[in-house]
Structure 1
Amino acid sequence: MNRKGPFGEFFRQKRKERRQSLREFCRVNGFDPGNISKLERGVLAPPQGEAVRLRYAQALGIKAGTDEWLEFCDRAAAGSGMLPADLVQDEDMLKHLPVLFRTIRDSKLSEDELEKLIEIVRRESK
């Protein structure tokens, strides 16, 4: 199964922002270069365990609890076809997700329309 996309690309981008080659990043942090390469290319599933995610995030300079951390975790969940854990634990949110999914699916939103929907959700949640 190819999981190329949200998580692997994000991981690679963050590593490159640190100006580290794959081998240097792995050497400094004690990771296997083969596994990290597979992760970045989407051949290996994103980590689901919080301890592993936290170790990767720390190596990438991502601090737990920040917006960047949430994006990291959301991409890991999405890359494995799952919902983020915090959403699954929110029963009220879970009741509304099917409507959101149907709206997006049925409307075949363009990228601009999806951006507008995201902006509306952001404004309403503040």
Structure 2
Amino acid sequence: MSMLRYTTEHEWLRAEDDGGITVGISDYAQEQLGDIVFVELPEPGSRIEKGTNVVIIESVKTVGEVAMPFDGKVVAVNERLVDEPEIVNAEPFAGGWLVQLEADGDPGLDACMDEAAYAAFIADL
């Protein structure tokens, strides 16, 4: 499994062996959201531009959005979240992944934070 990269919006990104990129939210993000009750996922095959909301997460406290980290296409979505959105709280890095994406060109993962940098980033919040 590849190393995780993090965005300042508390998303994690993992490059997969097939060239796709799996996206989820960090443990910090799921803690801030609280108990997740609904996850709205995009349609597989959708083309989405960088910065556009690709996933909407509703919790008992608030609504959060996950923005597309680069231009690309939705390859797969985590269908389990339709009936079991709480998986994002329980397993944000495993069963709680959100979408798998295919980037148009270089997704820019090298510019994202590694685990140590992300830990320092959230320590200052």
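Only the coordinates and a few stated rules stand behind these numbers; no lab work does. This structure is a prediction, so every number in the text was calculated from the model and none was measured. Cβ atoms are built from the backbone, for glycine too; each structure is taken alone.
What the table shows:
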read-out: At a computed 30, 16, 14 (semi-axes √(5λ) of the Cα gyration tensor in Å), which of 1, 2; value: 1
read-out: Structure from which 17.8 was derived, mean count of other Cβ atoms within 10 Å over residues 29-36, options 1, 2; value: 2
read-out: Top of 1, 2 by relative contact order in percent (Cα under 8 Å, 6 or more apart), largest first; value: 2
read-out: Of the structures 1, 2, the one that -4500 was derived from, the read-out being helix-only ellipticity at 222 nm (-39500 (n - 2.57) for each DSSP H run of 4 or more, over all residues; to 500); value: 2
